[in-house]
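Structures follow.
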Structure 1
Amino acid sequence: MERNTWVNIGPTSGTYFTYGNISSRITTVKYDPVNPSTIYLGAAFGGVWKSTDGGTTWIPKMNDEVSLSSGSIAVDPNNPNIIYYGTGEATYSGASYYGRGLLKSTNGGDSWVNYPIGSVSFTYVSRIVIRPGAGNELLAALGTRSSLGVTGGLFRSTDGGVTWNVLVSGRCDDVVFSPDGSRAYAIGSGTGYRVSTDGGVTFNLNSTVTATTRNHIAVSKSSPNILFAATHSGSTISVFKSTDSGNNFSPAASGTNFSGSQAWYDFYMHINPFDPNYAYVGSIDIWRTTNGGTSFQNITNGYAGGNVHVDQQNLEFHPTNSNELLSVNDGGIWKSSDRGTSWTNLNTTLTLTQFYRIASDPSNAAHIMGGTQDNGTQRTLGTQNWVGAFGGDGGEVCFHLTNSQYILGETQNNGVRRSQDGGENWSTATSGLTGSGSWVAPLISHPDSSGIFYTARQSVFKTTNWGSSWFSISTGTSGTIREMGLCRSSPDVMFATSGSQVYKSTNRGYTYSNVTNGLPNKTITGIYLHPDSSNVILVSMSGFGGGNIFKSTNGGASWTNISSNLPDSPANDLLIYYPGSPTSIYLIANDVGVFISNNYGSTWTELAAGLPNTVAMHLDYNQGANKIRIGTHGRGVFEITGLTGIASVGSEIPSDFSLEQNYPNPFNPSTTIKYNIPVKGNVTLKLYNTLGREVESIVSQIQNAGAYSVTLNAGSLTSGVYYYKLNVDPENSAANYSDTKKLILLK
């Protein structure tokens, strides 16, 4: 096995109370139209998985493709080895990730080719459909995301997805062909309701249905003059029926409460292809009509003892068996053999859980817990099968560092729970907490004081009785606090973040001052203090452009962008590798994977072996077992036991190290290097190229503590990137101080 290879440790699968086995949110599912024992599903950020035994067992069909964010799957009925996978999840939640166009397979998912959809950089594909009788003609409905400048639209391809042109701009939620391919129907809040009578070449606006926030449409395969449309606005879902091929619609099942409070997110409309009297609306539950839309009934009742997970995302019908259908939702996939009256769970072999946070027991590395998207807080004691500890959307988990029998967890918006028996039993622990918390709020343990945890909402809260009750302690912060950190060796120093702002306390969290000091205006997703030094702080940030990892070596007085050669991708978490002694190793988790630096963030390398290209969400380090874990938002949890082949180099210089570049003329540049050293010792200052080869030794001598300045005349160097490395080996200390600075030399 390759060194530093990630190994998956589940959940395969998780379990979640009355729903049984769970995997994660699945947004799209398709039968092979020729061999229906073969099924393809697309998980939220888990990519395409395939079953060849009707859904009993599943295998992943992609790990390293450009995007594993699932929008829509289409399988060519004339050649079912051809699969189209539109990337980007148009479910509009905060954790619905962008895609990167179309992925196409011509060999049943064994390999994929990526094609852009028009000129769109980020895609959110609501649906891809193939024109009956013309397999190279495709239509795609694309959604929007204003924060990324994504405007959506209705797109068409005539060459099997290789190239696309936009037919109508604006958010498009759904598109379907008539069974003979002569007509097509599209609907969306940006496109309106549109009808094509020339097989999808052109679309004309039709005002008989008013598109609202989110909209879906379905056409009957057996009676193509019958269509259903469904629209969502506010908390209301409205259903309409057409009996004249979509030219006119009238209300159906008026007054029915479809529980549409979340239909901006979980919503669909489908018709049984064999019987137009059976139609289905998905919202929190599945609603079914057996009388052509006169009335609908809730057939899953997920909050009232039903065994199908809530929050419905899509439905698929067996191509030859009129009674069989598949439901996919926030918990995974279920199958019915009686048109939805009863359901069978198909999640057993799927590994797709979407974690927000993970944490391991410091005294038992096999004991891991993590908060997940809509599948509660999951727990394992070392098996691939994880078990739900408590419900809701999970968040942080925190084992107390002095007694890990005491554990805090949370549901969404800081609904704190606590266990006093190592995770076996849980109770609500919100006494004294006031105000609203972040969707995932911080929970941290004091490193050496029994009973003390911290959490935060609009202020920092403290408990001295293991979470039994809380009291607010902080002043000086503003807004809802999302992240917190403290220094293990100096726990009086604490940090809190709100949006893009960083606040520092030096008195155990009671008063804070703003130390943002020029950091970019991007949401901070993580903050990490060096275990040995409260002066060294790392922060990770979301968004694109301008860097996503910043470091301070002076306690937050100033910050340096250490994104270096990292891809321009939102960063989600970070840690400083500390296996009981200082190292030069940082790790960060971002939307495309985990990256490691062996030189304090000067350069980065991806830790890719064994890890799918899903969202790397949250890092955990169990020092006792020397295990690094990554909780992903789409493929469960992975671990590396002990980093190998990685050099460890002392602790960081707790003082300034700066460069001044002066150019007296274009051909004789000089660079001034300024540095402080904390103690007397042997000092080396060397210049390296990007291959790590030494270019010049600038300083090599014993120096007293103090500030120094040396000048490098770089006239003989070529243009490019170089690195200065300063190392201090103190005379009377085992500590070793080191730091690196990048020089960009232009001539």
Structure 2
Amino acid sequence: MNRHDDLGTNRWRRFDDWDERPLRLDNFARDDPANGFSAMKGAKDPKPSVAVEGGRITAMDGTPQADFDMIDLFIARYHLDPEMVGEAMAMPSAEVARMLVDMNVPRERLVKLAHGMTPAKLAEVVAHLNAMEIAFAYAKMRARATPGNQAHVTNAKDDPLQLAADAAVAVAFGFDEIETTMRVSRNSWSNALACCIGSSVGRAGTLFQCSSEEAEELQIGMAGFTSYAETVSVYGTEKSFIDGDDTPWSKAFLAAAYASRGIKMRCTSGAAAELLMGFHEAKSLLYLEARCLCMQRAMGVQGTQNGGIDGAPLASAIPGGVRELMAENLIAVWLDLECASGNDARSSESEIRIGAKILPFLIAGSDLICSGFGSILKYDNSFNPSSFNGEELEDYLVLQRDFEADGGLTPRSEDELLAIRKQAVDAIAAVFEELDLGSPDADMKGSVVVASGSDDTRSYLPGDVSKISAAISGRAITVLDVIRALHKRGFVEEAENLLFLVKLRLSGDYLQTSAVIRDGKVISAINDPNRYDGPGSGYRLSEARRAEICAIRGELDQREVLRAEATFEKAESGRIAYRNMGPAQRGSDAHEIVVGLSPAFGTQLFRTLAGHSLADVLRALGDGIVEEGGSVRFVRFLHTADTSFLGLSAAGLAGSGVGIGLQAKGTAVIHHRDRLPHNNLELFSNAPITTLDHYRGFGRNAVRYAKGLDVEPVVVPTRGEALGARFHARVALIYAIETGLTRDGAAPEDVAVEFIRGKGRAGA
């Protein structure tokens, strides 16, 4: 039974249609500031204020020093610059907001002002900006000029062979950083080793993190497997912080510990974390996040993983929540922090909402546009599905091409990626054998190389991995052991790539703000600063980079279309033969229907967009005409390739005054000689879904028009297919081929058509 069959339902049925959309799986929360559900105007958000005595902050945002909680105290001591406070806090917030979008105000001036602003002041300023202004300000204020991206590499089995292969693929696509985590926590050492090896395949310098418990994560870093850390959480309320773990001082100590071993570190915060934990204090998402960001700057960390993160789905459920996620990222770069700008946690079931959420950062650019693009499939993403996952990676590549925006990634060919996967699997198998961690057999390795996800593999299971992980940890295996094993087994390039990263840790060069490694060199806010001061400035695609971004799979040009058509030509020659019979004249048969063929019909083009042989289309049209008592004549026109004019020209020659215009791509029209060019009798505009039965019916109707009978038009049904998106590039290329054969004033030619397969001959 059709869901619309119950005519008694007192409901507009469009709501039934909407109910089936993915959007209805999302939840939405009403504004409720008293209970923390407010993006930018909390019930208890303080007004910006500050007091300074003897170079010390004695009151901040309405709270006297005696009542400071640990977050207030940390921000007052280590974030606020007493020399800037007076000037910065005195400026009207709307004026500062205009400075953020004024291309004539240097970034350096605004960064200095931010160091003198309290969390409430920062939040108040950015709240003046609409979404477009926030995106513009972000493009101006981000620290490094060249955009980048970060990948999640995980799988449901914690399979080290698959991790290595997927890490190598992520490197090939151009991710500057790779992050992994585990389904089984004790598998962390194996996951770290696997991704470390995979990230060394094909390119040196991809930074890598293993997201684990903080103490163990530091141990893994000390062993040399990782080169950065970012899952160091901070919160905007004291109770959340204590419940989450530690204090601002302990996090600052941890940051120093990482830096002392050459490991880059960011903190993680993001809107709605406090609301999820139940300690929101009736304050807005933006204000609480402003506190987090001021703390992170005060800790001396390089940057922040920001933009909602795990709280993004909740933030997005609140009115204005996505705008708030943009605003908190703006505060981050305004404070001169490296910004991994969220877009990791999938915040919606609606692909439209997901695409809209990432677009401002793709266009504006970001240090790391995603703080975790799921380069693996959704079900393999142990962090939970990201905004974009392996399923949507090609969509993202096309977005870069659409907007000529550098999203940090580069299309790669299937052959190239398959070879990279094999190299990575062979490399980790060699290390396992050399270090006596395991002996993967050919079937295990082969299944991983071609696998899209862990459902396709016949490799390690989590229990097997736990033993490997325990051996790595228990035997104190380090990255130097891995480097030696790779070199000994002949994987010299991979060994050198890993050693290169170890050397960089000793120099500490990538501890600079917004540092990543490209082409063997560190680029950061120091040597690649963002200098945006209006159109034509800041980061711009080079011609070489533009060519890389545009070279996606499935590109077409005329030569490729003609090559594809040539593969059909031989088969078509076995179905039909065309013979020119000289100039076409006007007929006298009152039942004659002229079918006007386009210039490339059967000469350079041989299939409709639906894949029908042109011979079959002509047979179907001819059969329909004859079945209804008409006669058919085929005429090729060379003065036009336009469907309407083909039909009108054909009608002008037909004894009946009725003609059919037919393009090689399958578009067809029934016309009468007395009608205006685009006022036809019937039109088949959706060639990709037009069937041979439709063409046969078209032929019958042409005769009925000629006889003056009542006609039921043939309608090609659609269900809202995006036919333009699927075929327009090919259509334009085909039409260019057709129009390239036209000649002004060219006379029409009668064409005799012989159907070779089966009996039949038609035409003059």
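Here, each number is a calculation from the coordinates, and none is a lab measurement. Everything quoted here is computed from the prediction, not taken from an experiment. Cβ atoms are built from the backbone, for glycine too; each structure is taken alone.
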Checklist entry - Among the shown structures 1, 2, from which was the value 3, 14, 22, 22, 17, 12, 6, 2, 1, 0 of P(r) over Cα pairs in 10 Å bins from 0, in percent calculated? => result 1
Next on the checklist: Tell me which structure, out of 1, 2, gives 0 once helix-only ellipticity at 222 nm (-39500 (n - 2.57) for each DSSP H run of 4 or more, over all residues; to 500) is calculated.
Outcome noted: 1
Next on the checklist: Once FRET efficiency 1/(1 + (r/R0)^6) of positions 207 and 247 (r between Cβ atoms, R0 = 30 Å, to 0.05) is calculated for all of 1, 2, which comes out largest?
Outcome noted: 1
Checklist entry - One of 1, 2 was used to calculate distance in nm of label points 7 Å out along Cα→Cβ at positions 535 and 567, giving 4.4; which? => result 2
Checklist entry - Of the structures labelled 1, 2, which one yields 8 when relative contact order in percent (Cα under 8 Å, 6 or more apart) is computed from its coordinates? => result 1
